[in-house]
Structure I
């Protein structure tokens with residue numbers, strides 16, 4: 001059997017900032033501001049081409065650790081391609097790409113394909129997991145952007161108040 005997926009998530013972050021956030025989360029997702037760690041945790045050893053990404057998928061009854069090999073990592077073009085290794089119950093991989101959006105901001109493109117035997121429990125749950133993972137990633141990214149915007153607005157307001165206060169103090 002085979003499952004193919006292609007997801008596009010728009011972002012208000014610049015392509016460089018979104019890429020930094022995504023690659024940082026893949027290197028170590030614990031504590032990351034928008035990675036859905038309640039569904040998956042990742043940690044990379046040697047985050048470069050031929051490096052490894054260790055992932056633990058959290059299931060209802062148990063967690064499943066698997067490994068991916070980085071096939072291609074191009075930080076300048078914001079591309080990461082990875083494939084499953086021998087300890088993974090699914091065969092395949094995916095490509096993560098961050099691009100500038102036509103109307104500003106950026107877009108995260110995540111496409112992949114996995115094959116598996118018809119009796120594979122992980123294969124049967126893959127479409128469900130993908131839908132949950134990308135929905136949470138999208139929502140968490142929006143929450144992160146809103147919080148960042150709030151902090152920036154808060155800093156601007158307080159900076160403006162501070163300048164006014166200094167002007168008033170100097171004018172006295």
Structure II
């Protein structure tokens with residue numbers, strides 16, 4: 001978290017350093033599959049559609065893994081708006097919200113069950129707007145204290161300029 005004169009900046013990496021090691025391994029493995037597959041494709045003379053589909057799938061997979069390794073969700077809070085974007089690789093979901101429209105900040109707990117039956121919690125930092133629309137600013141995996149830290153920082157920053165309700169009871 002950085003605090004500039006007119007902005008609060010929250011930089012939340014998509015995955016932890018321990019998870020990055022496994023994804024880097026997957027990325028190297030994916031590149032190996034790409035190289036071997038490219039050699040096989042050039043030798044077997046496949047159709048253009050098959051080659052395009054195969055290469056597109058490989059490139060998309062590699063891009064997603066690379067984004068998981070490198071990207072962070074960036075929240076920039078200023079006096080008049082909150083911007084949410086992803087960096088350094090482009091990704092869908094950019095948002096810009098006028099701070100005047102924000103009524104309430106709260107944390108919403110999401111429970112996901114993995115294939116092996118593992119339960120994973122996500123804590124979404126959300127804001128309710130004056131039109132009652134709910135907008136998720138950022139999702140934190142398994143770390144409630146981090147979510148509370150972020151939402152408190154956002155609230156403290158915004159409450160200097162606007163009256164915004166903060167709800168910290170996480171169900």
Give the label, chosen from I, II, of the structure having the highest value of relative contact order in percent (Cα under 8 Å, 6 or more apart).
I
Between I, II, which one scores greatest on distance in nm of label points 7 Å out along Cα→Cβ at positions 35 and 131?
II
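Read-outs: derived from the displayed coordinates by stated rules, not from any lab. From a predicted model like this one, the values you see are computed outputs, not experimental measurements. Cβ atoms are built from the backbone, for glycine too; each structure is taken alone.
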